[in-house]
Structure formats: structure tokens, C-alpha cells
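Below are structures written as C-alpha cells.
Since every read-out is calculated from the coordinates, none of them should be taken as a lab result. Note that the structure is predicted; figures quoted are calculated from it, not measured. Cβ atoms are built from the backbone, for glycine too; each structure is taken alone.
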Structure 1
Amino acid sequence: MTPLQASTHTVFTIGHSNLELEEFFSTLSKHGVQTVCDVRSRPASSRFPQFNREGFEVSLRDAGLGYEFLGESLGGRPADPRVYQANGLVDYFLRRKARDFEAEIEHVVELAGKQEIALLCAEEDPLHCHRFLMICPELLERGVTPVHIRRGGVLESQREAEDRLLAVNDLTAFRSDCLFAAERSSALEDALRRQAQEYAFRSNPEQLEDF
């Protein structure tokens with residue numbers, strides 16, 4: 001994909017996984033994050049209740065960090081039944097064309113121009129999460145470069161994450177040393193579609209009538 005403009009900002013992404021709040025906050029502080037943008041459709045976890053929205057938001061405020069909930073428009077479990085395939089799988093590529101999704105992406109871009117923000121979801125590995133598979137491609141097209149905070153506070157660049165994606169989908173010929181940008185872009189789109197088939201949210205097709 002070709003960015004619409006030169007990259008001028010970065011956006012961190014992070015998956016809370018099983019972290020304790022103290023370690024999570026320490027990691028954010030290490031990288032200068034000022035506001036957490038929650039892109040979970042359902043910001044609650046029975047396994048890790050420290051990240052349930054109500055208490056989590058208060059904890060963030062107490063730690064001097066901002067919080068914005070963006071899960072209604074940027075979440076991986078959209079309410080619009082039209083973006084679900086017949087087998088119940090969310091079509092990320094279709095969802096990216098929705099007006100509310102695009103508007104929220106523009107909001108993220110605007111925020112990123114003012115402060116350091118981090119998109120939050122649950123999965124530690126961005127390749128297993130809609131924040132990488134659905135949100136990051138749109139940020140790139142708007143000149144914003146995602147940077148992924150991994151376990152231990154280690155940073156993984158978007159390029160490195162893309163190369164891993166290509167590798168796990170047997171498309172290593174199109175990794176960073178690929179000479180042809182158009183071919184790499186096409187390979188990445190193919191890899192994103194394959195990855196989404198495995199990791200996108202899947203609803204019971206019969207339940208879509210209740211959306």
C-alpha cells in the first residue's frame with residue numbers, strides 16, 4: 001500500500017495480555033505514552049479483571065495517563081452485521097471502508113499529532129490482533145507509522161512485524177530486502193487476508209440476526 005503522505009507521526013500499540021498494572025504502567029511510561037486508546041470492543045476480562053474498563057480507566061487517571069474508548073468504531077467485533085461473512089467471520093477489509101471506522105482513524109491521526117498514544121487490545125502479539133490486521137494498514141495510508149510494544153517493553157517496528165507476517169505466510173521473498181515495493185505491497189495484502197482468516201473474530205452465523 002502506498003501512504004497518502006509522508007510519515008510524520010508514530011502510534012504505539014500494545015496488548016495487555018496477563019500483565020500486572022504496575023508493569024503495564026511502567027512500560028507505557030518507559031516509552032512516553034500519555035494516552036491509552038482502548039480499541040477493544042468489549043473492554044472487560046474475567047481472567048484479567050485489572051483491565052476491565054471502569055477500574056482500569058480510574059487506574060490510568062491515577063497514574064497520570066489519559067484514556068479514550070474507541071472500541072465502538074475500531075473494535076474487532078463490530079456491531080454492523082453487514083461486515084460479517086456467511087461463516088460469521090469479520091471481514092476486516094470491508095470494515096475498513098465504513099464511515100465511522102474512517103472517522104475514528106482520523107481522530108487517532110489527530111491525537112497522534114499532539115501526544116504519544118498507544119492503541120490497546122488484549123493480544124500480546126500484534127499479528128494475532130485486529131489492531132495490526134485492521135487498524136494499522138489505515139494508519140499507514142495516512143502517514144502514521146505504528147510501533148508495537150512487546151513483552152518486556154521491547155519495541156517491534158511495523159516493518160519488522162510485517163516481515164514476520166510474510167514469513168508465517170510463506171511469503172519470505174517479499175520481506176524487507178524485496179526490490180519491488182508494489183510486489184511487497186501485494187504480498188502484504190495477501191498475508192493480511194490469510195492471517196485474518198485465522199485470527200479475526202468469528203460470530204455464530206445464527207447470532208448475526210440478533211446484532
Structure 2
Amino acid sequence: MIKSLILAKKDLKIEFRNRNTLNLMFLFSFIILLTFNFASDPFSTQLRDIAPGLLWFVLLFAGLLGISKTFIKEVDSGTIEGLKSAPISYNEILIGKIIYNLTIIIIIEIITFPLFMVLFNYTIAGNIFSTLAILTLGSIGFVVVGSFISALIIGVQNRGLMLQVIAMPLLIPVIIPTILALREVMIFGKSIFNISEIIFIVGYVLIMATLSLLLFEYVLEE
């Protein structure tokens with residue numbers, strides 16, 4: 001675990017130095033929110049109903065932009081072989097990449113969420129921290145699946161497109177329950193402890209994390 005944290009710290013230091021991924025993800029989020037802001041009435045009741053899905057949609061696709069580069073940048077920079085031969089297990093590599101991707105997405109989440117509330121003049125019926133917790137839980141599921149798939153498509157052409165083609169069907173069990181859970185908090189003001197979808201998301205995350213760790217060594221060697 002310590003080696004995974006060291007790997008994640010190394011990737012974060014590189015990212016904070018150039019901020020290419022962060023800037024791209026934030027720019028995408030901002031443009032999408034701004035576009036929907038001009039295309040809709042911020043005071044309409046219809047917007048209130050679709051807002052949870054819109055918020056999750058923005059974070060999901062912004063995250064795809066970042067996760068698609070997880071292992072590709074290692075290949076492009078010629079460090080993938082060094083990473084594979086380093087004194088660190090393959091599972092620790094995957095965990096390190098998951099921690100890195102999750103940190104990046106949480107940063108975008110923290111920036112995008114208040115921006116969303118201001119642009120759409122949105123008032124959450126429930127607890128803001130419960131909303132952020134659900135977004136983070138959904139992001140964990142997204143990152144676990146996305147990080148694994150990003151290694152799977154290293155040798156494939158049109159990697160960015162292939163990531164979406166392969167990952168999106170696998171992410172449906174995370175996408176739909178997360179939207180439903182967000183609706184329960186943002187629209188109906190329910191407590192996060194009274195939302196049944198949370199259990200489903202946690203269970204799916206555990207299953208996919210286990211499968212990813214079991215198969216990752218084979219995928220990276222291929």
C-alpha cells in the first residue's frame with residue numbers, strides 16, 4: 001500500500017507541475033455546464049428534476065478524459081517497461097493509479113459542484129456532504145473500472161474511443177444507482193443512510209475491484 005501511495009504521489013506531482021489533465025477536465029466541465037445554463041431556464045422545475053443526472057454526466061465524461069491517459073502516458077513517455085520492472089507488484093501499480101485518478105476526479109468534483117449550484121441557482125433539499133459523498137462513491141466505482149480498462153486498451157488504436165466503448169457498459173451498474181441516489185438527496189432530501197442504492201454501488205465496487213486486481217497482471221503483461 002505504501003508503494004501505491006508513492007506511485008500516486010509521483011503521478012500527482014507530475015500532474016500538478018503541468019496540469020494538462022486537470023485543465024482539460026475542468027475546461028470540459030465548465031463548457032458543458034455553461035452550455036446547459038444558456039440552453040435552459042435555471043428557475044424551471046424541469047431542470048430541478050434532471051439536475052442530478054446532469055451533474056453526474058459532467059463529472060463522468062470529464063473523468064473519462066483523464067482516465068483515458070492513465071497508462072497511455074506511461075507508454076508515450078517510454079516509462080511503462082520501467083514501471084513493470086520496478087520493485088512494486090502489479091496490484092500495487094493498479095491501486096496507485098486508482099488513487100491518483102480518484103484524487104484528480106475529487107478535485108474536479110470540488111470545483112464543479114459549487115459552480116453547478118451557482119450557474120443553475122440550485123438549492124439541494126438534502127445535505128451537501130451527503131451529495132458529495134454519493135458523488136465520491138460513484139467516482140470510486142468509475143475509477144476502479146476505468147483504471148483497469150485503460151490498461152486493457154494500451155495496445156489498441158483509437159484508445160480514447162475504445163475506453164468509452166468498453167467501459168460504459170461496465171459502468172451502467174454505477175451510473176444508474178448513483179443518479180438515483182443523487183435524486184433522493186438533492187430533490188427529496190433523504191439521508192444517505194436511507195438510500196438503498198448505496199448498498200448496490202458499494203457491492204459493485206467491491207466486485208469490480210476484486211476482478212480488476214485478479215486480472216490486472218495478465219492484462220499488463222499482454
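Using FRET efficiency 1/(1 + (r/R0)^6) of positions 34 and 74 (r between Cβ atoms, R0 = 25 Å, to 0.05) as the calculated read-out, with 0.15 as its value, let me know the right label among 1, 2. Matching structure: 2. So distance in nm of label points 7 Å out along Cα→Cβ at positions 58 and 202, computed for just one structure, reads 2.9; which one of 1, 2 is that? That value comes from structure 2. Structures 1, 2 were compared on distance in nm of label points 7 Å out along Cα→Cβ at positions 50 and 90, and the highest value belongs to 2.
Here the criterion is percent of Cα pairs over 32 Å apart, and among 1, 2 the highest value is seen for 2. Check the numbers for mean count of other Cβ atoms within 10 Å over residues 114-121 across 1, 2 and tell me which is largest. Largest one: structure 1.
Given a value of 13.1, 41 for Rg and Dmax of the Cα atoms in Å, for residues 66-153 alone, calculated from one of 1, 2, which structure does it belong to? The read-out was computed on structure 1.
A value of -11000 was derived for helix-only ellipticity at 222 nm (-39500 (n - 2.57) for each DSSP H run of 4 or more, over all residues; to 500); which structure in 1, 2 was it taken from? Clearly, the read-out refers to 1. Of structures 1, 2, which gives 32 when relative contact order in percent (Cα under 8 Å, 6 or more apart) is computed from the coordinates? Only one of 1, 2 returns 32 for relative contact order in percent (Cα under 8 Å, 6 or more apart), namely 1.
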